[in-house]
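Here, each number is a calculation from the coordinates, and none is a lab measurement. Since the model is a prediction, treat every value here as computed from it, not as a measurement. Cβ atoms are built from the backbone, for glycine too; each structure is taken alone.
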Structure I
Amino acid sequence: NRYNHEPLRRRKLLMNRIEITRITVKTREKGLTLIPLTVYFNDRGKAKLEIALVRGKRQYDKREDLRRKDDERQMARMRD
């Protein structure tokens, strides 16, 4: 009943078995990662979570972003 529930218990993932197996295979084999996009509450007060399968950045992409951010910082310093 409502007075003796376990707040930290494991919750069921409301997906089809096929969807769950597809996601687990992709995360294990292809190096994809499962991340939460949004968390919200529906009309009945249940928490909902939107998830996405994403691929991490390549090393050269990271270097490129770091260079761009560094350049922007230097430009901001020059303006001040």
Structure II
Amino acid sequence: MEELVAILTINQKDSLIGQLVCPDVYFNPTLDVNENWFISQQEINNSIYSEHDWVKDLTLSVYAGPYVPPQPQPVPSGTTIS
């Protein structure tokens, strides 16, 4: 079964950081492989506070996979860095 998530804008992501989904559970906006911020369907379904009801109107899409930060490229031996 495919995992569904809701893609967020930067402003939406910023507004959810530090906010409660329900008692003792916080929203956790996360980057996906395409560098899009998202929250899980579980966070949306468990959201009980009226100030976050807008998350229930977000469009769900299939989770693309985790963000993988770019790896630094090794410097070829014999190369000097100025």
Structure III
Amino acid sequence: QKTHYYGYKLHSVCGLSGVIRSFNLTKAFVHDIYYLQEVKYELFNYTLIGDRGYLSTSIQFDLFETARIELSLPYRAI
């Protein structure tokens, strides 16, 4: 089954105070991981909380090694 997505997605990073530190608006079909590849050049020593769309072991390792960015993916309650 093919699924088509229309529209846009907002990817953003905000600090504990709620102030947005980084954002990007992409078309809906663009995978979430592409935003993470840009973030490593903008932020340092952060913990990012995301959903499964950001799940990638190699990207997580690269983020931590490059910019000390830890990616946290909380589990959903079933």
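Taking distance in nm of label points 7 Å out along Cα→Cβ at positions 33 and 65 as the criterion, the top structure among I, II, III is III, with the largest value.
Given a value of -4000 for helix-only ellipticity at 222 nm (-39500 (n - 2.57) for each DSSP H run of 4 or more, over all residues; to 500), calculated from one of I, II, III, which structure does it belong to? That value comes from structure II.
Comparing relative contact order in percent (Cα under 8 Å, 6 or more apart) across structures I, II, III, the highest value is found for II.
Taking Kirkwood radius over Cα pairs in Å as the criterion, the highest value among I, II, III goes to I.
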